[in-house]
1. For volume of the Cα convex hull per residue in Å³, for residues 26-201 alone, which of I, II scores largest?
2. Could you figure out which one of I, II the value 5.1 for mean projected area of the Cα convex hull in nm², for residues 122-177 alone was computed from?
3. With helix-only ellipticity at 222 nm (-39500 (n - 2.57) for each DSSP H run of 4 or more, over all residues; to 500) coming out at -24500, pick the structure among I, II it was computed from.
4. Can you say which of I, II returns 1.24 when Cα Rg over 2.2 N^0.38 Å is computed?
5. If we compute Rg/Rh (Cα atoms, Kirkwood Rh), for residues 106-297 alone for structures I, II, which one ends up with the highest value?
6. Quick check on the output: 19 is relative contact order in percent (Cα under 8 Å, 6 or more apart), derived from one of I, II. Which one produced it?
Structure I
Amino acid sequence: MGAYIIRRIALTIPTLLLVTIIVFMLVRFIPGDVITLMVNERQMGTSLAGVDQELTAETLRHALGLDVPIHVQYGRWVSGAVRGDLGLTLWGQKSVVELLSEKVPISFELGILGLIISLLIAIPIGVYSAIRQDTWGDYLGRTIAVLAISVPSFWVATMVIVYPARWWNWTPSMEYIRFIDDPGGNLLQFIIPSAIIGMVMSGTTMRMTRTMMLEVLRQDYIRTAWSKGLTEKVIVIRHALKNALMPVITIVGMMVPMLIGGSVILEQIFALPGVGRWVLDAVNTRDYPIISGLNLVIAIVILGCNLLVDLSYAWIDPRIRYR
């Protein structure tokens, strides 16, 4: 197992290099030039923090390190990333690492709460639908799953904002509350968008749980367990559920990285200063260090989640051995 983990970690290095090279190149092919944007902002009288207002376009390009070939820029960025330095933002000249430390926990908290709510909804309903197949409870559970998959999260979020404001003159807090300042207020602020994310995620997980439970419940060892006189609770929890969870864990593992950077719309609607809004602003302003740094973090999270999912298979099924 130890050798397998070391080998997997070693294989992440070329993967990260390839991913960062692709993103590093592609963002520079986006139509428009950041230097042109800065010059236009300066001509309109907007002050650029950390940038001398007297610099010409050429000197500004040199000051930001954008006057060298792209492979040299990438080499400089990689050498800094290896040391834990992801550079400075082009707009404002702030540390990307410090901004990441502020933004990532917000999206991470939103995603984890959404994932927990999703599992609390999906697994019980999926299991119940399987053990009560073709009953009214099964039909209701399948209907809930289809609705969760079909209803857009942005529409639900908009309705949550609009209707309470019209009916009760109440809207969720639009000013971010830090957890260290007010834990209760922070959780109350996050519970609504997290519940919306959890509802949308639960549909797919619910369907997969039901499908796999139905398949496992038809296995011979389950029939043997019934013939031995074991109770339904013991059979479902100790024998069937554990074996049915492997594909479910795969799906959940694929969802976790998406939660960190994929909540752009909900972060916009609920005014949460997380990664989603940040990277959208970075793309609009062509702030390359932010895009490259965030891409590296998300790539590491994805590879880490894939490794944990693979290792969880051996924990669920003792027959699986990694060498």
Structure II
Amino acid sequence: MQLSILIVNYKSSRFISDCLHSADAALLANQQVEWIVIDNCSGDDSKTYLTTLFPFIKWIDMGYNAGFARANNAGMRLALGEVILLLNPDTLLLPGSIEACLTRFKASDHVACGVQLVHKNLSPQFSGSYFMKGGINHLLPLPYWGGLLKQLAGVLKTKKPAIITATAEQNLDWISGAFLMVKKMAIEKIGMMDEDFFLYGEEVEWCSRLRKLGTICIYGDITIIHLIGETIKDATNALDNSYTNLYDKKARQLILSNHVRIRKQYGIFWFLFQLLNYTWAIPFALIVSFFKHLLELKNPFLEFANIARLFRNVLEVWKLGFSIITNKKYFYKCI
């Protein structure tokens, strides 16, 4: 078996159907490629619907909502392929994209690779990134305090870590989990995803371990469509499908997972640095927003509700702070 394609399902069977319908007929019929769907207790007709349309699917029932890392690990344990592809349900495959990526990847020395992700209108979107020490880029979405830090980064001419438009072949530090191809031999050496994670941050931490083994790249001249954040938006009734909104329950999971990842990758100091910045940003935002709107002759309490939601989300990290600091085995799920 050359390739095992893993797709995690949580009430996203219609997205998966669209994804598989977008695949080349030759790819679907290829006996050297297997498709594994791991279901996180969707509680709907996903299994009947998808296996009727695509009888070749191998189906795994997790029995509970296991999140991204645990579900993909279950798929990896079953997978027979020399190469593993983690593929989001909300992706649409362009002709020859997986085949071209697999051919080039197998002939390379890279341990993992991705492709250029694009929006439905084919404009480029975030596909991977370089690491920033301590994960300090996660501070930038903070209201007002993040804006101040962003201005400081501009003055210091700090290089932006995110890759929006990749070159033909670009080495980097981590790849979006929407399309992440990894050699099985690398997984056997560094281990599977960390099962403390429920959602978000797990592919970043995994790539940090993969990078110790070899190089990671994006093939910028190979593209797939990613309907970014659509499945999680539907599942959580999120305010939007971005990863910069810090105020809803999806953001609560994102903030928690990012802090867990920073602790695992960079240690206690950077975890506390991150958490104290998030905490300080709350009174800072209250004060600045109050006087800003007052000077603009608007309701000075206009942003207080959102800032209160941010406080609730940061409080979740404080509640679990001891477990995070001590690296206690724990399932960090809060949505």
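A short reminder: the numbers here are calculations on the coordinates, not readings from a lab. Owing to the predicted nature of the structure, the values given are computational and were not obtained by experimental measurement.
1. Answer by largest value of volume of the Cα convex hull per residue in Å³, for residues 26-201 alone: I.
2. II
3. Computing helix-only ellipticity at 222 nm (-39500 (n - 2.57) for each DSSP H run of 4 or more, over all residues; to 500) on every structure in I, II gives -24500 only for I.
4. Only one of I, II returns 1.24 for Cα Rg over 2.2 N^0.38 Å, namely I.
5. Biggest value here belongs to I.
6. Among I, II, the structure yielding 19 for relative contact order in percent (Cα under 8 Å, 6 or more apart) is II.
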